Structure I
Amino acid sequence: MYTQEEYLYGWLAYLAGVLILVLCGWIITAKIPWGWLRGLIRSLAIVTLLVPWYADAEMTYLAPAWIIAAFEGIFEDNFLRAGGPLLSALAVAFAVDVVVWAILFFKGKKSEAP
């Protein structure tokens, strides 16, 4: 079993990898002409990479939910143990993104009025 220090180092390495992926994704999505789609893709990718969930039902260690959902979906046919919270977090991120874009859209319409 891992010590607390090894667990912390594992998460730090994962977060460094996520930072690199987000920076690469930011550059790749910069060419998308629609700002709302670009922001949506970026926010959903970040949420997918950062949502944690319990690695095992009896343990207190957390792991990235997308990894747990993928492995349990493939090998144990139990995607929803980590997939449910991940899909919920993605739905919340989508809703927040839509609300932010709606506010920006209507605020922009008001400032254009004579």
Structure II
Amino acid sequence: MKIEIESKKENVLQERMEMYFRVDHQGEPTPSRDAIKSKLAELLNVQKERVVIASARTEFGKSETRGYAKVYDSVDAAKKHESKYVLVRNKLIQREGKKKAEAAKPAAAAKK
């Protein structure tokens, strides 16, 4: 898997660097978000937790994935500026609804 950064720009106000990337994965399956995050972090010499993959799309029949990523100055900046669902996708926070659903199941069983 080879990653090429097509363009990047600094966004000082949002405390991040924004970039468009292209992943060539000829002869390999489509890479996961986690694999792309690891490669981008390695390429840019930053912590993996600071990289947020906003989108990654693979066209049918091609061994190429294009996407958009943000590299924050800190993990706290990422948590401050990103939506919750994006943070959950990138494994920076845990999903809240899961705990509530698990707590409701035993109560429902006790009523019967």
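From which structure (I, II) was distance in nm of label points 7 Å out along Cα→Cβ at positions 12 and 44 calculated, if the value obtained is 3.4? Clearly, the read-out refers to I. Figure out for me which of the structures I, II the number 16.6 belongs to, where mean count of other Cβ atoms within 10 Å over residues 60-67 was derived from the coordinates. Value 16.6 for mean count of other Cβ atoms within 10 Å over residues 60-67 corresponds to I out of I, II.
In terms of relative contact order in percent (Cα under 8 Å, 6 or more apart), the structure with the greatest value among I, II is II. When distance in nm of label points 7 Å out along Cα→Cβ at positions 36 and 68 is computed across structures I, II, the figure 3.4 traces back to I.
Source structure of the calculated read-out (helix-only ellipticity at 222 nm (-39500 (n - 2.57) for each DSSP H run of 4 or more, over all residues; to 500), -25000) within I, II: I.
Bear in mind these aren't lab numbers, they're just calculated from the coordinates by the rules spelled out. Fair warning: this is a prediction, and the values are worked out from it, not measured in the lab. Cβ atoms are built from the backbone, for glycine too; each structure is taken alone.
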